[in-house]
Structure 1
Amino acid sequence: MTEISSAWGGAGLLAGLPYGAGVQTRQISAENPTGLKGAAARWDPDPTDPNLKHSGAAIDLGRGWKVRPFIHLPAGQSAVLADIDGPSCISKFWFTSDLKHWRSLIIRIWWDNEQTPSVEVPAGDFFAMGHDNAPHLVNSAVVAVNPNRAANCYWQMPFRKHCRITVENEGKVDANIIAWSIHYKVYPIADDAAYFHAQWRRSITTRELPEHTILDGVHGKGLYVGTYIAWSAFSNGWWGEGEVKFFIDGDSEFPTIVDGGTEDYFGGAWNFWIEGVEREFNGAYLGLPLAQNENRQGARLFSLYRWHINDSIGFAEDLKVTVQTLAWYPDRTYQPSTDDLASVAYWYQMEPHAPFPKLPPLRERWSR
């Protein structure tokens, strides 16, 4: 196995690129589901074979001409997207599907043969596109969604022994197309490298409890690196006065880190407003890529992301992250609001991790 300089570290940064020469690179896709060297594009077209459902277009060209670019995923079934022996580091994950409701598709990732997944997130939310009825573009440093719902992420995901990635179709409609590619590099993983995690949660806040939990129950040593929220605002007017709070290493009543408002945490100011309306923007590390706000009386849809790449939040013992949902009363006092929030927390931690809360059934995940 090729030795690499510690200056490179597999992070993919421009300064480290010259130090990665000779490192073995592999890719898993429908054309090469094992990722093995010299094992891609080896099928002969045969549309009668369920494994080659999409091969009819290559019937006149034969082997090596886009015979198996996608797979078919029937309702109620799962597919293995990757099954890799380590040590390695995933550096890119590209995914798309013709299925319209990506909340029906669950992405799960297990590291080193663990019993419970370290990633368990509906596909759209994982790629910062959580509103199925309002798909949109994302243009950021680690997540990009390009036309037409081509979802990419560049989170670095090292593992020492094994990686298993699956997608499950929990809906009642077949996914005629599941297309993906997983790019990874083979090299030794340092003992102090933590594992990538992502967890989805959803809640409808109330006036009695205007707070959504983004992450809780994390124990051990780690680093918080990202937040995504698909926010459905039901109150009229401005909806984002609530604060994002980080309770770190034993914090109880009071957090250690807090921003002065939702728009402050996601890198905006003054309600994201231009001429009294929230405006979409995409940045390298933060953005509001969806602002469906025509109905000012409520039921408006917003997507928000914040990647803690240059300002990651470290913890040594435990971590909890919350966000309040506050609007305004006419007398200019805060109005606790009833909103629908679905969030993804992204973090690294040393294993083992605590089991995640049970993922809600599909009827409780569908987006508005």
Structure 2
Amino acid sequence: MLKILTIIGARPQIIKAAALSRAIRNGFAGRIMENILHTGQHYDSNMSQVFFDELGIPQPDYNLHVGSGSHGEQTAKMMAGIEKVLQTEHFDALVVYGDTNSTLAGAVAACKLHVPVVHIEAGLRSFNMTMPEEQNRIVCDHLSSLLFVPTETAMENLRQEGFMDSKAVFANGRGRQIINSGDIMYDNSLYYARIAAERTTVLNDSSLEPECFVLATIHRDNNTDNPHRLTAIFKALLKISEDCTVVLPLHPRTAKLLETNLEKGIHAQLRRSNVRIIPPVSFLEMTTLEQNARMVLTDSGGVQKEAFFFARPCVIMRPETEWKEIVEQGAGIIADADTDNIINAYNLLKNKKLNLKPVFGDGNASAIIVEKMVSFL
């Protein structure tokens, strides 16, 4: 039986891990034993524990409780903790998701100990090397033995970087395999959409009618830490709220910085506006909000995709996106943190009907990933 260690730390990884754990439980319980290690990168219960409870994910076998800190400090603590676990028990592979510091720490620790690294959501590129996520995903791709790629664009990124012709050899003379599995989050969106409709009351609780509100999320440090960018985004939200209610589940990071990083006078305007700031929501609540929103405004890569899955137009409040398919199909507009660009993108998209091609697989990515892991390892 294969024994794998799954690394999670941020809430998108917890959600992605739900799909993999479900696939193992439903079809491979006798062939794969999964242990879960939570780095504690997201330590707020609203950003972490609620997802385990709500999605039925097995509780972590290990929790490093790393918490916040500088990138170097946080990653170093994670690497030390993961290394200790890998040295204590034998694992046939280590599984990482996406592009967080938890992803980087897991890949480096495992590769140093010659444990094969499985990278789910490989091949994404924003081509912005100032983004910590871009740095993390590139390093992780190079250290991984088995890369599961969500889209053909991501496959092409790896081709352009020479991955298909790579002479890299890992432990026991093993080469590298790259598979276009489709997107594991598409699996989850299909699976949890029905459950969310049955279990959540977030629309009633917030007095929201379907298609009568815009959903916004802000969390990236280059937006929250920069007073000019954060103020520009909120000025756009204020203007858009004159046309349509804006619902903003407030990320803890953003909440901490609003008091210091918003231009004087914005707080008073927000109190009088139709911008509804609410606490962080659970995954099922977020799914319900995404399904019922008129439009989504976000700086999150995951939320961009989820908007696409539910055929909701998306304004991307970043200077670039790793999910180029969304823009290419006209489902999203890159507006960056520019007030006028955000407002113009909203006006262009608010009455647009989307006709989207299925570019993120067929909703069976997790089964493909588990099957390939069994045959490769």
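Every read-out reported here was derived from the displayed coordinates using simple, explicitly stated rules and does not represent laboratory data. These numbers were taken from a predicted model, which means no experiment stands behind them. Cβ atoms are built from the backbone, for glycine too; each structure is taken alone.
Kirkwood radius over Cα pairs in Å, for residues 254-309 alone was computed and gave 13.3; which structure, 1, 2, did it come from? Computed on structure 2. Highest-scoring entry among 1, 2, by FRET efficiency 1/(1 + (r/R0)^6) of positions 278 and 318 (r between Cβ atoms, R0 = 41 Å, to 0.05), is 2. If relative contact order in percent (Cα under 8 Å, 6 or more apart) is computed to be 16, which of 1, 2 is the source? That value comes from structure 2.
To test your reading of the models, identify which of 1, 2 gives 0.94 for Rg/Rh (Cα atoms, Kirkwood Rh), for residues 94-189 alone when calculated. Attributed to the structure labelled 2. Structures 1, 2 were shown, and helix-only ellipticity at 222 nm (-39500 (n - 2.57) for each DSSP H run of 4 or more, over all residues; to 500) at -14000 was computed from 2.
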